[in-house]
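Right after this note come the structures.
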Structure 1
Amino acid sequence: MFIIKRILIALILIVSIVLITAYFMPREYAVTKEITINRPADSVFNYIRYFKNQNEFSVWSKIDPKMKLTYRGTDGTVGAISAWESDVKDVGVGEQEVTKIIEGKRIDFALRFKKPMEDTAGAFMSTETVSGNQTKVKWVISGCDTLSNKYYASNDENG
């Protein structure tokens, strides 16, 4: 009985430490990716503004090239929506909507994830001339982490 009591107390302490640590971890996150493309900025911007072109370099398209994609609204304009549906857990189900366009400079998106868990995030893509025919493209996604997201992320086998 004494050993069982000690094991139970140890388990409670371990779980408590994990939960307390997760609670104090930063709640906001941002992931930034950049690439330099050997094309003029206006040409690059006019290419990336369309969802159908973004599928050529989308991380999710590479993970599941067979995912189902649907589009609503006028592609490349505010209000356009690209929705995806995949059986692959890392891709899941969700949609992104163009919320703002600063012509030739930046496109803002609202991301709505539905599966494997519901969440929202903001994202943007921007272009900046590095030199005459070189353009830096920046992609940023940011949002807030919940305690459950931290738990699932810490237990994700892909890290």
Structure 2
Amino acid sequence: MDNYYTSPELHVFTAVELNETYACGTVRVYRKLVPKAFKQVRLKKGEAIFRRNGILLALKFKDKRDVHMISTFHGAKLGLTNKVDRTGELIWKHMMNTDCFEMMGGVYLNDKICQYYDILRKSVKLWKTLFFHLLNMVIVNAFILFRKYGDPAKRRTHQNFRTNPY
């Protein structure tokens, strides 16, 4: 989940055990119930701290900036990535970080593609704005499916697909 929607106090994180649904996402450090140590501790690059409260695990680590995450299904584990740093050594990352951003990749990609040729128009009527947003989402999703499952010989750009989808 995106940090705008993620909060430790939400029932999403407290009732997940009952529904066997799990969640993971970045969180803003000034939200309620985020550990106070996250606000006070300064980390060096590569350092991390964890805090657990029942099923909820909170992580703060420093890469280029401080990153704050919460999860209900991850442990405090490191994993190897396929990337190497400039010295040639493999890069270690927290599993919570890699899993979260891997799953959110599709959402970020969809939002990014929606912004290229946005058909959203200002309107006094809320239903018109909502209609154009949903129409844009349908076109983008159709383009993504066409690109994934369509004939490679008929590959087209996003703009070309919007003007002539056949």
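Read-outs throughout are calculated quantities, based only on the coordinates presented, and are distinct from any laboratory measurement. Being a predicted model, the structure only gives us computed values, none of them experimental. Cβ atoms are built from the backbone, for glycine too; each structure is taken alone.
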task = State the single structure among 1, 2 that was used to calculate distance in nm of label points 7 Å out along Cα→Cβ at positions 40 and 128, giving 5.5.
result = 2
request  = Identify which of structures 1, 2 gives the largest calculated value of Rg/Rh (Cα atoms, Kirkwood Rh).
outcome  = 1
ask   = One of 1, 2 was used to compute helix-only ellipticity at 222 nm (-39500 (n - 2.57) for each DSSP H run of 4 or more, over all residues; to 500), and the answer was -12000. Which one was it?
value = 2
request  = Name the one structure among 1, 2 that relative contact order in percent (Cα under 8 Å, 6 or more apart) of 24 was derived from.
outcome  = 1
